[in-house]
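Take a look at these structures.
What follows draws every value from the coordinates through simple rules; no lab data is involved. Remember, predicted model here, so these are calculated numbers, not experimental data. Cβ atoms are built from the backbone, for glycine too; each structure is taken alone.
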Structure 1
Amino acid sequence: MTRRFRMLVFGVVMLLVAAGGMVVVWAQHDDEEPVTILGTWTAGQAEQFESVLRGFGIPFRYQGTAAQREVLLSKVQAGEPPDIVIMPGLGELAEYADQGLLEPLDDLYDPREYGAPWMAAASSPGHVYWVPVKADLKSIVWYREGRKPDASPAPLKSWCIGMGDDGASGWPGTDWVEDLVLQREGPEVYEKWALGTGEAKWWRSDPVRTAWEAWAGLLRQDKEAAGSALLTDHRGAPHGNGLLFDGPDECALEHQGSFALSFYRDDARHARLTDSAPLLPEGDGQVRGREVTGDFAALFSDRPEAGELIERLASREGQQKWADRAGVFSANRQVTPRGDAVRGEIARRLREGPRCLDASDVMAPAVRDAFYEAVLLTMARAAAGQDPGVPDLLQDVQRVQDAQDAQGADSRAAPKTVCSTR
């Protein structure tokens with residue numbers, strides 16, 4: 001039953017109430033309508049998530065898609081958004097909150113159970129609009145068991161890189177740039193750049209430009225490898241056991257978040273991880289922080305069933321069940337990490353500072369998209385043997401940032417902090 005149809009039903013019910021008619025059947029039918037959920041998890045992880053939700057006893061209908069942004073936007077524009085959306089894009093959620101489309105979660109969970117930086121980004125004055133229901137670690141490099149890399153910058157031919165995605169292609173490249181800025185400059189500069197704070201034109205600043213040029217220099221080492229990476233899906237092709245295990249023999253390192261374990265499938269038991277800082281190009285090897293990300297649940301509906309589902313999912317019990325069943329990681333401090341040594345290491349690092357949220361996730365969507373495009377252009381030019389023209393690319397992104405700022409869009413709900421040193 002669509003939302004428009006429900007409104008029509010509601011009107012008919014009110015008329016029947018006035019006339020003493022039969023309303024019970026209609027009301028019961030509406031109460032039994034499943035809670036609709038839109039997320040990014042597909043295949044095995046979607047099945048695991050659904051099995052957790054079934055334990056809550058609340059009827060639901062889950063849709064998982066890599067093209068979540070486009071699907072959500074179309075549903076919102078049609079006036080039929082899902083009851084719940086789960087996504088990493090805090091900048092996008094902030095825009096929906098500012099438009100009055102999100103319901104507060106103020107009484108649905110205890111924010112004290114969640115640590116920074118996830119909770120530092122979860123509220124606006126007076127209200128909480130989202131809750132992290134899954135956490136992941138970045139600033140790591142994966143390698144195969146028994147093939148631990150030397151603690152020095154690795155050449156391009158050693159890296160397993162893929163920019164392709166069913167939705168927003170290019171985001172794996174933004175992870176490289178973000179990690180370079182964080183490891184070279186530290187959390188304070190990283191946060192100011194991510195939030196666009198102050199009078200500085202951060203996209204044209206030396207910290208961002210030099211980090212970007214270091215990445216472009218890596219890409220220019222091998223035109224063929226850069227071109228292949230541009231056309232390769234980040235999950236591997238045809239979505240086998242991930243780039244690290246399905247790529248060529250010389251592909252020995254993958255700069256990817258902890259969610260890569262789900263790509264590796266049966267080979268995950270042979271995957272090992274190390275800090276990214278020593279392996280990044282033109283760095284000093286010092287770990288100055290860890291980039292992290294999360295999947296945040298938000299309410300587009302005031303239906304009690306939808307609120308109850310989020311309440312159960314965000315609880316310690318719900319998060320523990322989700323972590324145990326799917327092997328995912330939680331930002332809830334009361335959840336006990338379980339699993340093998342690799343998962344234990346990820347869980348430990350997720351609780352250590354300094355930690356900074358993925359910069360592109362907290363940026364306004366227009367700026368984030370310009371970031372993606374600049375990354376893809378950098379790679380395309382490197383593959384063509386051209387000068388990437390980093391200053392010009394960053395100037396283009398800065399123009400988008402300036403246009404965003406000129407709109408006077410001081411988002412009330414947007415994150416005000418990105419990093420936590422605790």
Structure 2
Amino acid sequence: MRRPLRTLLLIIGVAVPALLSAQTHDELRQDFDTAWRAASDRYAYFDAKATSWADVPRLYADDLQRVSTRDGLVALLEHVLDELYDPHAQLNVNLADSPRLVPSGTDLWAEWRRGEATITDVRADSDAQRAGVRPGDVVLSMAGTPIADAVEARLGRSYPHSVAAARDWALRAVLAGRHGVGRPMQLRRGNLIRTIDLSAPDQFGVRNAAPVSHSRLAARIGYVRVNDSLGDDATIQAFDRALDDLGDTRALIIDLRNTPSGGNSVVARGILGRFVTRDLPYQRHVLPSEERDTGIRRSWLELVSPRGSSAYRRPVAVLVGHWTGSMGEGLAIGFDATRSGTVVGTAMAGLLGATDHIVLPHTGIGLNLPTERLHHVDGTPREAFRPGVLVDVTRSGPDADPFIEAALRVLAQPAHRQPPKR
């Protein structure tokens with residue numbers, strides 16, 4: 001996932017050499033210790049976790065003793081980050097068989113429901129969708145291993161395996177699979193059991209080369225889709241061109257359902273700035289590490305400013321889903337906070353906070369850690385935000401898009417025929 005809201009590059013220790021030579025065991029151990037201490041000092045969500053982070057060095061001491069290469073340290077740190085059961089805590093390097101990231105590297109969303117591993121959403125234009133996987137399907141096994149056993153093996157060592165949030169995280173991580181490795185799985189739908197093999201886990205349809213695409217729907221409704229490009233500054237100009245072309249529409253749908261890789265706040269503010277007429281707060285930041293160090297809470301509001309010659313003042317519906325991640329989530333709560341659009345969809349990816357980037361001094365391995373907590377301006381944690389209009393994804397079909405249908409219903413309501421007050 002690309003940089004979510006801001007990236008502060010922290011080179012901890014000595015400067016990283018341009019060409020890294022083989023590391024000694026002591027250097028590998030030092031980098032492990034640097035990573036652990038960085039999380040201890042800066043990770044923003046320990047109070048929301050069952051993790052006993054202080055126990056991690058002891059729990060992984062034997063594993064660390066066996067590490068002799070940089071790749072070995074990468075593999076070990078991947079396991080260590082599982083202790084946080086936080087998909088926003090991740091390395092910026094991977095091995096050929098590293099776990100795929102969630103949500104950007106998965107096409108299945110799932111939860112434990114009544115003790116069963118239940119698919120709750122399927123990514124559009126994905127291998128899983130083409131294989132006929134639907135919400136409500138129950139996963140029985142993955143690569144021949146009962147799904148409960150596969151999830152148990154993915155869970156960390158420092159917290160009880162009964163923690164519901166950790167079990168849901170591990171289920172989605174297991175279903176995402178690993179780079180370059182197929183995903184044969186057994187599914188049950190009603191009384192029917194079938195086996196599928198999602199053999200191309202890196203493919204989620206053809207990536208749109210354009211950062212933004214747009215079109216016109218019936219009844220003078222404009223449609224703008226952000227193509228997982230919130231980290232690309234070119235998205236700002238592309239969005240401007242789309243909005244200018246749709247300037248005569250009576251209402252607009254902005255589709256953020258394909259933004260799993262996150263992005264940066266420059267692009268998000270560039271988009272949101274086209275819908276406000278004065279400076280407005282659009283999200284709240286909290287820095288827990290400073291409060292831990294000083295006992296004084298630090299929080300602040302981030303503002304969005306008007307941009308362009310005129311604001312789009314007609315009704316707007318903003319589509320979100322489980323593949324709306326990080327900065328996509330920030331943009332969605334911004335539309336809601338500024339009353340610039342009605343958010344329509346499902347719960348989003350629920351990625352925690354804004355990350356800082358830490359580079360380990362001897363190996364150059366990069367580590368992204370959530371260090372700021374992010375909130376709606378009303379105080380709701382971003383990860384807990386829910387759309388004002390919820391969509392039932394079980395109504396999805398080959399010829400129907402329940403998100404678009406819900407947005408059109410919203411825009412047809414009398415309350416949405418006049419621009420909201422801002």
Structure 3
Amino acid sequence: MSTPTRLLAAAVAAAACLGVTVVPADAASQSDAVVSRGVTIPTFYNPPATLPAADGALVRSEPLPLALSLPGVDGPLPGTATRLMYKSTDSGGRPAAVTGAYIEPTARWTGEGARPLVAVAPGTMGQGDQCAASLGLERPLLVNAQTLSVGYEDLAIYRLLARGIAVVVTDYIGLGATDRLHTYVNRVDEAHAVLDAVRAARSLDGTSLTADSKVALFGYSQGGGATAAAAELQPSYAPDVPLAGTYAGAPPADLAAVTRAIDGSDLAGALGWSVNGFLESDPALKPIAEAHLNAAGVAALKDLSTMCVGDALLSYNSARSTAWTTDGSSISDVVDSEPALKAFLADQRIGTLKPASPVRVATGTADDLVPHAQARALAVAWCGKGANVTYKPVVLLPAGRALINHFLPLLTDQGDAIAWLTDRLDGESVRSNCSTLPLLP
């Protein structure tokens with residue numbers, strides 16, 4: 001049995017052990033439903049033709065059944081979820097429908113003031129609409145002959161809820177909502193989606209949030225880039241969102257460096273998602289891509305556009321972009337040779353603006369998928385602008401696989417990250433450790 005087949009078999013076995021349904025390939029029950037890799041996306045995710053004018057305005061909402069829920073004395077544990085669609089604005093200034101979820105915790109908030117809210121920006125889920133984090137709350141393990149998706153962000157979400165902290169999760173622009181392709185690692189799109197999710201949650205009826213509820217952001221990997229970008233864009237884009245603190249774990253702040261690192265790695269499929277996202281963000285780049293991509297590259301990008309992380313790990317593990325181009329150049333080489341592409345990636349750089357509230361940047365010292373050095377450089381850049389930065393190097397021995405080197409710090413640092421955010425929401429001040437940063441790894 002091949003390694004991909006063993007992994008898929010293990011996922012199916014895990015689904016059975018967890019009591020999670022193995023979803024069969026199915027046909028759309030309604031004519032306007034969208035099917036992605038054998039999974040019917042609920043028609044809730046189909047955006048209307050016209051969106052509200054205000055960013056963060058609710059388009060629609062409905063109850064969302066949590067897959068992992070237990071009865072409790074004061075209500076279901078960990079809480080009650082609501083599926084959301086809200087309006088945002090993309091990097092081109094165009095209105096965009098974004099989906100997500102709000103979870104009202106059953107646990108009491110025992111800290112200072114009103115119940116706080118944390119916006120969770122998911123890590124890499126994929127590019128198919130069936131990979132959306134809000135769907136992952138309903139079906140944490142989605143497996144059929146074409147799709148393997150794991151809602152791994154549910155752990156952090158449930159840990160926050162257990163502290164009495166309300167949570168809103170964004171699916172990002174184009175992931176979940178079926179009208180466009182997900183603009184993967186577009187810093188502006190992701191920042192806007194995160195900040196507008198806060199606005200949407202605060203306007204939702206029937207919650208315990210008040211005008212005095214403090215707000216924090218939590219994200220790792222793609223999510224770390226999203227929260228980092230949101231923290232530095234908040235003063236200009238969302239001054240009405242009162243940020244108490246931001247956790248940015250393993251943020252892909254320098255996409256040129258990350259592009260080189262993921263090419264040929266365990267998660268090489270993310271390179272295809274990045275290219276797809278760039279072309280969706282700026283259609284003027286499409287002729288450049290068409291001039292460099294061969295038939296295999298075009299096919300790979302189309303294939304990846306509907307995949308989740310599990311699918312990409314099975315199908316594109318260790319793939320190299322040199323097989324996708326007409327002359328055998330890597331995608332990084334192509335970017336370096338094309339001024340328009342180089343400028344686009346430079347514009348995605350996070351760290352050029354100063355966050356107005358405390359930020360905690362954590363990065364694994366052995367992380368070679370979202371390289372440690374570029375994440376550390378983000379903290380240094382913010383320190384240089386006078387931001388209140390807590391830099392945390394997560395020191396672990398290299399595990400031999402890039403994906404493990406990247407994933408382990410998510411687990412080992414998660415408790416400390418949530419504790420740090422909780423302290424900010426509880427009104428505790430924090431002093432920057434920028435003065436010691438040059439001495440740290």
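Given a computed value of 20 for relative contact order in percent (Cα under 8 Å, 6 or more apart), which structure among 1, 2, 3 does it belong to?
Values: 1: 28; 2: 20; 3: 15.
Clearly, the read-out refers to 2.
From 1, 2, 3, which structure was Rg/Rh (Cα atoms, Kirkwood Rh), for residues 97-176 alone = 1.03 calculated on? Don't jump to the answer; show the numbers that get you there.
Details: 1: 1.13; 2: 0.95; 3: 1.03.
Of the options listed, only 3 reproduces it.
Quick one: Rg and Dmax of the Cα atoms in Å came out at 22.3, 80 when computed from one of 1, 2, 3, so which one is it? Mind showing how you got there, number by number?
Working: 1: 22.3, 80; 2: 22.1, 69; 3: 20.5, 65.
Answer for the origin of the read-out: 1.
Identify the structure, out of 1, 2, 3, from whose coordinates distance in nm of label points 7 Å out along Cα→Cβ at positions 185 and 281 was calculated to give 4.0. Don't jump to the answer; show the numbers that get you there.
Values: 1: 1.8; 2: 4.0; 3: 1.0.
Among 1, 2, 3, the structure yielding 4.0 for distance in nm of label points 7 Å out along Cα→Cβ at positions 185 and 281 is 2.
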